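Derivation of every value follows stated rules applied to the coordinates shown; laboratory data play no part. All figures in this text were calculated on a predicted structure; none of them were measured in a lab. Cβ atoms are built from the backbone, for glycine too; each structure is taken alone.
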Structure I
Amino acid sequence: MANQPSDDTTLLDQMLEGLKDPITIVVHEHPQKNETLEEFKPKVDELAEKYELISVKYVQEEGESGDNVEHLVDHFPAFVIVDKKKKDHGIRFYGCPSGNIFKSLVKVISMISTGEHGIEDDILEMAKKIGDTDVQALITPNAPSINSTIDALNTLAYLNPKVKSSILELIQFPDIAEQYRVLGIPKTIINETQHYTGQFSLKECLEIIQKKISDAEG
């Protein structure tokens, strides 16, 4: 386990060094809800300093006019990744994406910058057929085996503009953990009607949405 952080850092560096188009990390702040964000800002700013294709923009609350992005956010802080045309792909990280969540943030940055998602054609066709869908992953930063679920939801949103993906860090939003009675991590909420606890791949995610896999909870 001692080598894991070093291995992770090397992998993340490789992903970010392969960026092709510029992206912007838009960070939505709230004047009264920035305690953890102030501590996290140096980590985000470091990405922009280290990689010329990454920029960071801080905006207050729902955004600024002229932002050219329709930032509808429900919680603060919120992290939105937009492409070179300032397109919003419907992916939200709510709460500072630390720990294992940071790996998934980097994957979104890489995916949006390169356009590469690595999804097989048959699963890609399944993803494109999904109708309007809101998915939420309720997680904590250092829970093991959360990245496959986070990445599946974010990739689905990237592939299909009708899908919105929200990643919520529960330590920063304990009220959400209580609202959804979270007993296991990750917990996924689909359209507020399907609740699923446990990890899954993109294919399994699509099957859950299509109800080919039964909900884990009633």
Structure II
Amino acid sequence: MLGIVCAMEREIREVLKHCTNVHTEQKYNKTFHRGVLNNTEVVAVQSGIGKVTAAITTAILCENYHPDYVINVGIAGGLTEDLGVLDCVLAQKIDQWDYDSRALGDPRGYDLSERTCYASEILNKKMYSAIPEARIGAMVSGDAFVSTEEQKNVIAEFFPEAIACDMEGAAIALSAREHGVPFAILRTISDSGSEVSYNELCEIASKKAGECIAKVCENL
């Protein structure tokens, strides 16, 4: 079984459009959707925005459904000029850009603590074979929407490899890792300097993310 975690309603809605034989179950205050996505048995859930609720939801998913894999599906912000709207990103590794305990003598950056999580190479290979246009690279998550130069400068200083950012991926990855479940992150870029409104870009990017995970499930 494949576990799919989306942060927002618009993201999980686009995933469920490609699913058949769907029925819902309540676990605590979360609604889990069990069904079939291109011959792959899946359970999909909307976590809500932010790292805390994402980690809790992933824990509930792992402890109640015991998925073979967990994939975080949704949209992200691009951090490099060569990534455009609707480009697909697969995380090779991910960390929390806003976690800062340097005052306690701790280092900050990839692989300087146990917070950096590495995605399943097997999953990434299967996803890349399904969506070869995808970009595989480092990502970061934080409990803030990245929209200022100050935020981008922090990420560039401590996580210079990062090509994209979100608000849940690192928490989903860490929760899955602690439960011994291989994970992957599949995001489409929604942020750009385009004149198209952000809400419209979110809808378009969410639709693309749903299409991408549907392609991926053909190879699982």
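Points to keep in mind about this one:
- Top of I, II by mean count of other Cβ atoms within 10 Å over residues 24-31, largest first: I
- The maximum of mean count of other Cβ atoms within 10 Å over residues 8-15 over structures I, II, that is, the highest value, falls on II.
- Origin of the value 4.6, where distance in nm of label points 7 Å out along Cα→Cβ at positions 104 and 200 was derived from one of I, II: II
- Read-out FRET efficiency 1/(1 + (r/R0)^6) of positions 48 and 112 (r between Cβ atoms, R0 = 25 Å, to 0.05), computed value 0.30, structure in I, II: II
- If mean projected area of the Cα convex hull in nm² is computed and equals 11.4, the structure in I, II: II
- Value 31, calculated as relative contact order in percent (Cα under 8 Å, 6 or more apart), assigned to which of I, II: II
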